[in-house]
Structure P
Amino acid sequence: MKKIFILIIILFISACGYHLRAANSLAKNYPQLQLSINNQSLLKQPLIKALIASDVKLLEQSDNKLHITKDSLRKVIQSIGANNQVQEYRLEYDVEYQLADLNKKTVHLERDYSFDIQQITGGQQEEQTLRKQLSEDMAWAIIRQINASINNK
């Protein structure tokens, strides 16, 4: 009975189209890449890790080049309270990139967070954590977008 139940669950999951995130299209089409990115970029290390996790070999020189042409993270006031103090900020992250023969693409991510002047240290730590998470999310968003572009070619 237990085996039948597990089999039904597996069939249901596969029938609805669910599958694990795969980054194989990138590695199949671009097994070796040269990454061109500003050394000071928050995105550099997360993108290197994401590319390696996607089975892409990074080289100093390669015909296939992933070039990050724009990498912009900005902090925008989201809301102001009755006492004219900022209550919420939004972090907006925009990256523009081009991979070898594919067209230039842009990815935009944003996160909101509350800010309390009474707890300024906690707010700064929250912002740093969000910046790190945004850079990691951005790296995987780029990989997913590249995979989608390759699959639609």
Structure Q
Amino acid sequence: MIKATEKIWHNGKLINWNDAQIHVLSHVTSYGSSVFEGVRCYATTQGPAIFRAKEHIRRLHDSAKIYRIEIPFSIDDLCTAMLDVVRANKMESCYIRPLVLRGYGDVSVMPTKDNPIETYVACWEWGKYLGAEGMEQGVDVCVSSWTRMAPNTLPALAKA
């Protein structure tokens, strides 16, 4: 389970972790209309360093474009938001989750202007991705025999 931090960035403001909520009838809950990124922040001698921040946020914007979600914040705005949330939570090393979703409004399949675009950036402590055991003993991996979907069947380039 995620250990809550103090603050989450929401639409340009830092809010309390427990205040970051969406309505059960938000467009995203019925139709999955969201895009996200997963970004690591590492402790360094100069302080926390967000790994390839601009590249991750550029991909978030690209994913949103594929899903016809207009993010109301620039790449620079969201890079700053990641820094703000890391600092506000006094994190040295953490996982950062930028998330953009269609909020509460119209419940039709095709979203309308009545579905606000909600933008969140959260961060929390997350140790080694493979866990201590994976780091010490290694992990079993394989090359999948599954064929990747053709790009004209589903927007596989988007993280959604």
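Name the one structure among P, Q that Rg and Dmax of the Cα atoms in Å of 17.3, 51 was derived from.
Details: P: 20.1, 64; Q: 17.3, 51.
Computing Rg and Dmax of the Cα atoms in Å on every structure in P, Q gives 17.3, 51 only for Q.
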> So helix-only ellipticity at 222 nm (-39500 (n - 2.57) for each DSSP H run of 4 or more, over all residues; to 500), computed for just one structure, reads -13500; which one of P, Q is that?
Replying inline: P
>> Tell me which structure, out of P, Q, gives 17.9 once mean count of other Cβ atoms within 10 Å over residues 35-42 is calculated.
In response: Q
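State the single structure among P, Q that was used to calculate FRET efficiency 1/(1 + (r/R0)^6) of positions 43 and 139 (r between Cβ atoms, R0 = 25 Å, to 0.05), giving 1.00. Before the final figure, lay out each step's value.
Values: P: 1.00; Q: 0.60.
Only one of P, Q returns 1.00 for FRET efficiency 1/(1 + (r/R0)^6) of positions 43 and 139 (r between Cβ atoms, R0 = 25 Å, to 0.05), namely P.
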> From P, Q, which structure was relative contact order in percent (Cα under 8 Å, 6 or more apart) = 22 calculated on?
Replying inline: P
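Readers should treat all values here as calculations from the given coordinates under stated rules, not as data from a laboratory. What you see is a predicted model, and the numbers here were worked out from it, not measured in a lab. Cβ atoms are built from the backbone, for glycine too; each structure is taken alone.
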